[in-house]
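All of the numbers you see were taken from the coordinates with simple rules; none came from a lab. What you are looking at is a predicted structure, and each value in this text was computed from that prediction instead of being measured. Cβ atoms are built from the backbone, for glycine too; each structure is taken alone.
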Structure P
Amino acid sequence: MKKLLIFSLALFIQPVFGHGGVERTSLLKEAEIRLFVADNMNSDLVTIDLPSGQVVNRVSTPPSIMTLQVGGNNNHIYAMRGRDTDEGVMSIISTGYDKKEKKFRPPYVIRTLQVDTPGGGRNNGSGHVMATVNGHDAVLTEGDGKIIVLMNDEIDGFSKLRTKTYDLAAPDHYHYLEGEKHLYIGHLFKGFVQILKKSTGKEVKRIGNCPLLHGMGRDEESGRLFFSCRTEVVVVGTKGKERAEEITRIAYPDKGRSCAAFLNGKQRVRWCYTEGIIPQLYRLDAAADDYQFDRLAVESSIRQDVTKDGEYLLILSKDGHLTLRDGFDGSFIRKVKVSEPFDGVWNEDVSKAILPDIVSHNGIAYISLTHEGRVVEVDLKEGKVNRYMDIGGFPTRMVLLAKEDLQ
């Protein structure tokens, strides 16, 4: 009994090292591509690393994601809430890329800001890029009519967020493009393009007579901007003598069908489409002396995109096929079955995103199949489905970051 007591006391008086001597485990992982997918079933932002196809994690954001864009020199993902709530917020999420180690960590929410109906990212051939002013990320707040520029070089969870604010003409739904000297903001319901001096925010002029302005594009070579009205497209200059001047207007081939967005095709060709399930696209050659639209008939289309080089025009039809067309003339190349049909009504408004999305990189396209809870990977050159990645829920908007673009 005495020996047992001594042994017990010896155990009791041993030094305890409760939090010492444990090495940290690295969360760094190799990946060539990081794919961010908005799941609007529960407002998660799902991260998939490629080529492994592994779901890295899920980051919870306030409901419901309407816009997903990349900014901060590819360091941040901005998730903006739609209008199915009584509060407007924007979450800033780390992409997880470690520039020193050249590997990826799990993403996390850096901070969530309360803003009055955030939106208005630019659409210069891609709706996935954050608006900027002089290289700084900017958000257009449609509830109170402002451009808020985030001036911090790095955004973290502790430092004071420095901002610069430009006042817009009125609260509205905006379509924004940045020029060399000025900012150009199309107002949906007010029906004009407001032009502000970039350095001061002072209004330069307004270009009006544009009922229901929705959609915009840019031709980098000429610097000209294309703003879509319901009746025609207004062309506005941004360089030299053309700066802040209306150049011309382009009539649509069909009454009642306007351009809601532009996509950058091959050799300065721009493709534009209306919202909803569409039977045709318009083609505009920005290199032509006289602008005019040509029509391209397509199967009932639920989503459209182009590859980064403009080589392919990608059209996802309502019957579940991805059609590849030439990015210059729209000629048919091939068609790939990617999903079951998108049955029912797919009319999206600004409450939250419900439509599928398409992103691509180096001849591979990724499509969020909202109705099947998964993402499909398609080899565009081979014309075949490589695999499906199940994430569950209701995947919609996507952002793709390639490691080669993050160096």
Structure Q
Amino acid sequence: MKLIDPIVQFHAELQQIRRAIHAYPELCYAEHRTSSLVAEKLQEWGIPILRGLGGTGIVGIIKNGNSERAIGLRADMDALPMQEFNTFAHASKNDGKMHACGHDGHTAMLLGAAHYLSQHRNFDGTVYVIFQPAEEGGGGARRMMDDGLFVQCPMQAVFGMHNWPGAAAGSFGVTAGPMMASSNEFEVVIKGKGAHAAQPHKSIDPIMVAVQIAQSWQTIISRNASPLDSAVLSITQIHSGSATNVIPDEATLIGTVRSFTTEMIDLVERRMRDIASHTAAAFDATVTFEFKRNYPPLLNHAKETAFAVEVMQSIAGPDNVNAHVEPTMGAEDFAFMLQEKPGCYVFLGNGEGEHRSMGHGLGPCNLHNASYDFNDDLLPIGATYWVRLAEKFLQD
């Protein structure tokens, strides 16, 4: 592993920063303490900043030389609304909030890169270090863009990174094209007619309609979509009724749809809507159908992916870089940035959880798990990747 010595020597401070962020997690668009910490560090290191993009977003501007070329490096800052099971010293002190996805580590790694770049500046151009709010369902990337991120910070490419539990600590993974899926939500309300449970013939039973719709929807993936295309339709909630002897007036179906292409989402939404409306009509019920498109598929650009692979291999060696990693059905709002700018999003292995100190929860060290904790051994690795990526991009 070819790490940058000054970053390795800065490891202890990066760990302190990471754990300070972990101890005080903040939800989307409420990252005030985290944002202030980032701003204070950047200014302490002599880096000019932009505040307010996306509400609590921060952009550090590191310039050197005369070139107009620029690169963007992005980290997310927000936490999740869940209770942490860990009891070690840096566990969450904010009840019901937790850094269970490693955004604390992402922020610390990018700060480590910013610190080194501000001191050494072995490049010609501009590095924009982007600290984004509200990745966890808030669409903070889109919000920063709407507030003028790429207008105020013109750049030729933008890059992102996420830790990945289960992959060997310090290994890298990436693939050109689809890397992560789109994220979409639906809510369907079936309105029938309530009655006494002993007199079902006087009702229009919305529960039976909901069951029919739920079963029929499963044929969309198996019979309407090509077997070569990937999609997931998950009904995660069914709500209806309040008494054992009453057939209710309505029932609700809620869930998600994920795919790697917009065309597939178009197909699934259309068939879901048709099946729901016609099935309800067959039972003399009515239906309201809402389909919300949250994040688009994350599509890595081929040229920038090849560039990122070259940089990762120079750090970790070819054997520790998987350039054809299996895509995931998880979603990521960095996809919005890749719709506007060329770039690449990579995974950095977080290990199996052996790094966790005494006091961790009984569960696995998986993303969005109450026993998760970021692997601090990654801090100099991720920071080195950011630095070498920026230096090579602004050299070539």
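One table, with the values for the structure above:
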| read-out | value |
| --- | --- |
| Value 0.45, calculated as FRET efficiency 1/(1 + (r/R0)^6) of positions 49 and 361 (r between Cβ atoms, R0 = 35 Å, to 0.05), assigned to which of P, Q | Q |
| Distance in nm of label points 7 Å out along Cα→Cβ at positions 265 and 313 derived as 3.3 - corresponding label from P, Q | Q |
| Test item: FRET efficiency 1/(1 + (r/R0)^6) of positions 257 and 305 (r between Cβ atoms, R0 = 30 Å, to 0.05) calculated as 0.95, pick one of P, Q | P |
| When relative contact order in percent (Cα under 8 Å, 6 or more apart) is computed for each of P, Q, the largest belongs to | Q |
| Comparison of P, Q by distance in nm of label points 7 Å out along Cα→Cβ at positions 41 and 233 - largest value held by | Q |
| Structure (P, Q) behind the derived value -1000 of helix-only ellipticity at 222 nm (-39500 (n - 2.57) for each DSSP H run of 4 or more, over all residues; to 500) | P |
